[in-house]
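Structures incoming, each one as structure tokens.
Read-outs: derived from the displayed coordinates by stated rules, not from any lab. What you see is a predicted model, and the numbers here were worked out from it, not measured in a lab. Cβ atoms are built from the backbone, for glycine too; each structure is taken alone.
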Structure 1
Amino acid sequence: MPELPEVETVRRGLAPVLEGQRLARVVIRRRELRWPLPDDFGQRLTGRRVVKVGRRAKFLTIRLDDDTVWIAHLGMSGRFRVFTAPAPPEEAHDHVVFETDAGSVIRYNDPRRFGFMDLSTASDLADHRMLADLGPEPLEAVFDWAALAARLKGRAAPIKAALLDQRTVAGLGNIYVCEALFQAGISPKRTARTVQGGRVRKLHAAVQDVLTRAIAAGGSSLRDHRQPDGELGYFQHDFLVYGRADEDCRRCGPGHPVRQLVQSGRSTFYCSHCQR
């Protein structure tokens, strides 16, 4: 599932072609995604001008000129593709097509249909059922090391599980939690409440560094992720532990392999020698 860097990459790809433009046409080829599209989805978007393409955690939040907010989540395989006229023929899994008055065509393609779209308003967005319980954004100024320490204080869960909990920090997923814990030298099995002081400072810095570098690389393309222009993400080439089970730790060297275990149904990759 796309994590914060992949969704931020998509946001940055959509913003130049949507912001300030009017949605001249919305064509729904298939209404049933993870949940059915709202009955008035096409009507409420058609003719509206896009004010801002935003992101909250792993969700795109696209605000229109009547304060409607179009919410989109990519699920497992969803992606937006952008074309300038004339666009190529539609593909089998192009479920929703958006055309702007400037001639751009944006297609939402989702073979597995685990993504979804919904409508809200600017005033109600924070209370939307998918957004209401989200924690702070990890790259915003208000998320400093002290804020992270406060959210981990007293938590009995393993630090890996605590970071994947979207109420702790918004947008983190399996890949980037594994990478950040490795960079900070913290075992994924360590109890969250013990990550304080110097450890939490290192973890906070690692989370921000890993996410920033991943965004700059266009995210990670393991299966379905593509940027809106069709380009792959490249951060997978910089993985230090994720997906590298049984390979030598890049910090410790030969004799210290990357290990894999399952936590909360997710594969965790780490070095038992340098992550404490």
Structure 2
Amino acid sequence: MTTQPTYAELTRRALISVSGAEWRSFLQGLITQDVESLRPGQARFAALLTPQGRLLWDLFVVGREDGCWLDVAREHRDAIVQRLTMYRLRAKVQIASDEAQVSALFRVPAQPTSGFAIDPRLPELGMRGYGATAPVGAQIADAGAYDAHRLALGVPDAADWGSDKTYPIEADFDLLGGIDFKKGCFVGQETTSRMKRRGQVKTRMAPIVFDGPPPPVGAEVLNGTLRAGEVRSGVEGRAIALLRLDRIGGELTVDGRPVRVERPAWLAEALAESV
């Protein structure tokens, strides 16, 4: 891995500030991740689910001295603020949009760095910055370069799961540190815990590789004539697909082109257990 970092502003991400005397207990009962032990400067990956356990929105909870930031998809920020406000009731919590810039510092070993938090999903993803500028000597790239880096590691992102369509385990949140199964209740907890406990994971997101440009979003992945899944986001040569795990062992195609399921180390065991 190169020691020269690459810096990119993540323009599709935005921040929500959560503060007040009861911010920890407020979020603790809502999201999939533990926040009671969150430290200032630390980030944790999480989700807000429907009561039925489907994934509404991903988020990173970033500890601050007086509360936290929620790092969310910009297009969903207003809806998330509205949902959190609905849940607030009489809790002593303040919720507001924050215009600090979200960025990424990657292609460098993840280590404590001022203004940046280590990405909690995979160390290889690097760090996420909050109101941070590019370090001296860093290469400057765009969000597309970061997406290519993420896809090279096989990690799905907000573009891959949509809203209220996917269970978080199907989106690999359990493998990427996005669910704390020991934290107690959260919205959608019963369904999520049951899927994990009973091994009822029949589909997962996984990277696929191929020659040429990415297939369109929603294109079918076929195992012979059998549907094996569908394509989500992608770049030249690789994409994320939501796949039926009992149909990924044969020869796969998308729009007549051969594709292959890649098995990064963080995902390989889960795929092997399901074939």
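Computing FRET efficiency 1/(1 + (r/R0)^6) of positions 19 and 227 (r between Cβ atoms, R0 = 35 Å, to 0.05) across structures 1, 2 gives 1.00 for structure 1.
From which structure (1, 2) was Cα extents along the principal axes in Å calculated, if the value obtained is 58, 37, 28? For Cα extents along the principal axes in Å, the value 58, 37, 28 is produced by structure 1.
In this comparison of 1, 2, the computed figure 4.0 for distance in nm of label points 7 Å out along Cα→Cβ at positions 83 and 163 is attributed to 1.
Which one of 1, 2 has FRET efficiency 1/(1 + (r/R0)^6) of positions 99 and 203 (r between Cβ atoms, R0 = 41 Å, to 0.05), as calculated from the coordinates, equal to 0.40? Answer by label: 1.
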